[in-house]
Structure 1
Amino acid sequence: MLPRAYWKGSLKLSLVTCPVALYPASTTVERTRFHMINTETGNRLKQQMVDSETGDVVEKEQKGRGYEVAKGEYVPIEKEELEAVQLESNHTIDIDNFVPRDEIDRRYLDSPYYLVPDGKSGVDAFAVIRDAMKNQDRVALARVVLSNRERIVAIEPLGKGLLATTLRYAYEVRDEEDFFGDIKTPKISRDMVELASHILDTKASHFDASKFEDEYENALKNLVKQKAAGKTIKAPERPEKAGNVINLMDALKQSLKGRTASARSPRAAPRRAPKKAARSTARHRKAS
């Protein structure tokens, strides 16, 4: 059974429109969560909104939105006023254009959603839009309002449905030069780069999300299980921190040596034996 849709509306491409539903493609339901409790009574705590000046508890009907125009000075914004600036994208994912997939900088990718037909009436139109995108191998850029904010979404075919990924705006992505500008450019020998490249080759693989295991999450679940069973938890001894690397070249050589040794197959020795026997036979024939 599908979870409750995060958003429902229409997907629009020019004059072609179909009803769709949006579902989050990721979830944190299985993640271990803790509640704040009173350590004396064991009862769960609940939070209350408090006036920052008077200290009085603010009831639900007294809560509102405000924008800070000066220090401690707010302009109240009513719900009706927010509704007055509603955009068409509140209820419609309007495709603006299509761009090559590799032109989207990964830093702009935010949250993924599954986009599916909502009901049987729009399945044909949905399939037409999806298959046309498959043929062009391009990503659609559209606008939609989620959580009272207009977002740009990148839409692409995924199986029988569509994957919609919200994008960050340019002002939300920090300039890399602010962080990389002061990085020095030391002189690195070609041998060092080649050694590092060999290490990379020994670690070459393919992405498979199922192979990644959340070790911290497993440790948390084990901790809760042991505590619930009444066991005493002792903190493990922390390993000593490794010293600073004195010689980068030596470290690279040692790393490559370690990777090569661990990568050797236990069948490697038997395969070398016939070669040795062959050399011995050749020497015997030559001596004769």
Structure 2
Amino acid sequence: MAEPRHFITLLDISGAEFRRLIDRAMQLKAARETYEPFKNKVLGMIFEKSSTRTRVSFEAGMVQFGGAAIFLSPRDTQLGRGEPIEDSARVLSRMVDVVMLRTHVHATVETFAQHSRVPVINGLTDRFHPCQLLADMQTFVEHRGDIAGRTVAWIGDGNNVCQTYIHAAELLDFELRIACPHGYEPEHELLTAAGDRVTLLRDAREAVRNADLVVTDVWASMGQEEEQGARAAAFQAYCVDGALMALARPDAVFMHCLPAHRGEEVTAEVLEGRQSIVWDEAENRLHAQKALLELLLTG
């Protein structure tokens, strides 16, 4: 039995494969004819964290491909009663064709993949969110062309999405400037591995100046709600507003993985403005993940 191919971080694909996934996602988005390569295929979706875009995009994608998706939460399965991850992986992977996990601890997805007979997809962990970057990069290419050689400014928390942007900078050859306050940096090892592709800054204005893409995310991610007050104080200078966007290139675009808190990490003016491409970004989760599923299941 061939070893399954997993998608745990962006580094599980090459730069060339990343570009092919973007191209394929755009083809699938433009296609009008019915294409059902996954007849009788089943995706098992395990959610330890709540979700809108991840759940709907994966579920809709499997249906559009002629397959089906099963939603599983700890409340409804033996995972919630202490069944070891290894055992769940061994059992589930004998019944479904691919598994997507959205969980807290990154090691959970790694452990599940080690014991799975079928491909495992990281739908978000505390360290990485690779599916989001497939959609983000597709969206930039649709609006502005190749991202190689461009400048991306990340404003705010050095969180899982930020850390995945570091991987994307390595794979797609763009410059990433990260502006965040002390104590909220991405993992040091990731910054070191990226070399001169990534610059860590404290001043959001310095990061955004002449950038092609400006990206932010909520100040407190799921599970950090009790830190909301401290984080709001720390990130006061990191709100993406009209004045900050004016420092970017005239044709710069704005992204946010959503949900957004208007008036905190981004103003309504920017989120709803002419430079915002967040709604295309959200839709592209569907198309990018369909391309990913096709790659993992059919090669």
Structure 3
Amino acid sequence: MSNSSLQGLSLALPLNSFGNVLMFLFSVSLAFSIIFLNMSVCVSILLNRALRSENRFMYMLSTCFSDICTGVSYYYVGVLDVKDNFDSPTRTYLVAPIFLGLSYMAILAAQADRYHAVVSPFQYLRRMTRNRTVMVICGYWLYAFLIVAVNNLVPLGVARKIMSIATFVGNIFTVIIMIGLNIRLFIIAKFQLEKEPPSVERDTKRSSVYLILVVAMFFLMTWLPLLCHVIVCNLSGSVCFTFKNEGTDPMRILPRVNAALTPILYICGCSPLRATLLTKVWRPCCRRR
């Protein structure tokens, strides 16, 4: 292995100062937290057949699985001294960032699913069966990796143009859709569901809407700085990658923080999931130890 390769696989920050040690510990702890929390939620959903029968938990499963891959990849793109852009010799060929994109698409799909379920409950039950929900999830996973394949097969200049245009357009539409759907869902949760007579179904709808609203709010808080930065860079034509690597770029750390926050929100906001996690996952593991 050449000296340049060894240098590329060194730590992002040399452990020669207290601040660098703290950043290293933060990066490792963040990656571990993402993997541990999302793995806990994944196992809980897989162990509970009742949870797997509901569409919202299938989107949770998709989100958590993509975030597990995000946590694993962060040990490489965040802890080590690598550049994950098109012309870097240590790039991941868009594999690492696509897992963040999959989490991004899963939260959008889950929000659209909850909107459809609350606004048109009878049509939703007919249209969105469990099999169709799985097809939707598989569809955006295939779409994401198709983008990866296309960008790795075309010339570098073409790949940059494709990603630049797709990211720019996607970010603008995402911000508009996320904010619009959040406002609409809040109105539904606040006024329309309160008019329905008290029932278990109404409470389930309300809790699922509030949960996806909170998840989407944290999603926007952690993603908006990066989305706005990319939009501004595309409009101005300037270089967006100004930091040493993704583990030193605060705008790219925030989406990883969201990957650790999302399973915490799922656990706190969903009592069936929390009960399964405590009784079937964490407690048996503690007893074995």
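Each value in this text was obtained by applying a stated rule to the coordinates, not by laboratory testing. Since this is a predicted model, take the numbers as computed values, not measurements. Cβ atoms are built from the backbone, for glycine too; each structure is taken alone.
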Q. So Rg/Rh (Cα atoms, Kirkwood Rh), computed for just one structure, reads 0.99; which one of 1, 2, 3 is that?
A. 3
Q) If helix-only ellipticity at 222 nm (-39500 (n - 2.57) for each DSSP H run of 4 or more, over all residues; to 500) comes out at -9500 when worked out from the coordinates, which of 1, 2, 3 was used? A) 1
(Q) Comparing relative contact order in percent (Cα under 8 Å, 6 or more apart) across 1, 2, 3, which structure shows the greatest value? (A) 3
Q: Out of 1, 2, 3, choose the structure whose coordinates give Rg and Dmax of the Cα atoms in Å, for residues 96-183 alone equal to 14.8, 44 when calculated.
A: 2
Q. Suppose you compute mean count of other Cβ atoms within 10 Å over residues 104-111 for every structure in 1, 2, 3: which one lands on 17.0?
A. 2
Q) Where is distance in nm of label points 7 Å out along Cα→Cβ at positions 64 and 216 largest, in which of 1, 2, 3? A) 1
